[in-house]
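**Student:** Listed below are the structures to be examined.
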Structure I
Amino acid sequence: MKKENENIIELTDSEGKKVKYEILDVILRDDGEYAVFLPEGSEDEVVIFKMIPSDSDEVEYVEVTDDEIADEVFDEFIAKVDSEE
């Protein structure tokens, strides 16, 4: 993982390709922390990752593939954004 600035993160996907994301928010839930990312070059598609802490003070980001969980996290993100406006 390589950080360029505090709101941009670069991750390596399963095919070895580096992808940059803007960190929009972190959602705390009973089952863990989830990051809402906006892929570079996208204006309307977000990706939800579960944040899994490791022993080395790093965080592993695992893309959420369960549509139900992704939708719930996204709904919480939208509700949070709406309440801040």
Structure II
Amino acid sequence: MSNVLSNFSSWKEFLSSRVEQAKDMGLNEDTISNLAYEIGSFLDEKVDPKNEQQRTLKELWDVGDESERKAIAGLMVKLVQKS
């Protein structure tokens, strides 16, 4: 996991792969976004940002309330689906 988190492009590729796996398993967009929110919460609590993009996301996450954090998670899912 450390290699994945060291580079933002690697993180997006990893997340994109997991989103595709979730879709293949039949999970809907809301469920995928909720899982992304849970992952974001875990990363916020347990992982130090490794690059500028992650630090920016952490700062946004830290100032946001629950609904704003869910929006960030949903946007990350959309971002990797467009890539």
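**Student:** A value of 43 was derived for relative contact order in percent (Cα under 8 Å, 6 or more apart); which structure in I, II was it taken from?
**Tutor:** II
**Student:** Which structure, out of I, II, was helix-only ellipticity at 222 nm (-39500 (n - 2.57) for each DSSP H run of 4 or more, over all residues; to 500) derived from, given a value of -7000?
**Tutor:** I
**Student:** Which one of I, II has P(r) over Cα pairs in 10 Å bins from 0, in percent, as calculated from the coordinates, equal to 16, 51, 30, 3?
**Tutor:** Comparing all candidates, it corresponds to I.
Just so you know, all these numbers are worked out from the coordinates, no wet-lab data involved. Here the structure is a predicted model, which means the values were calculated and not measured.
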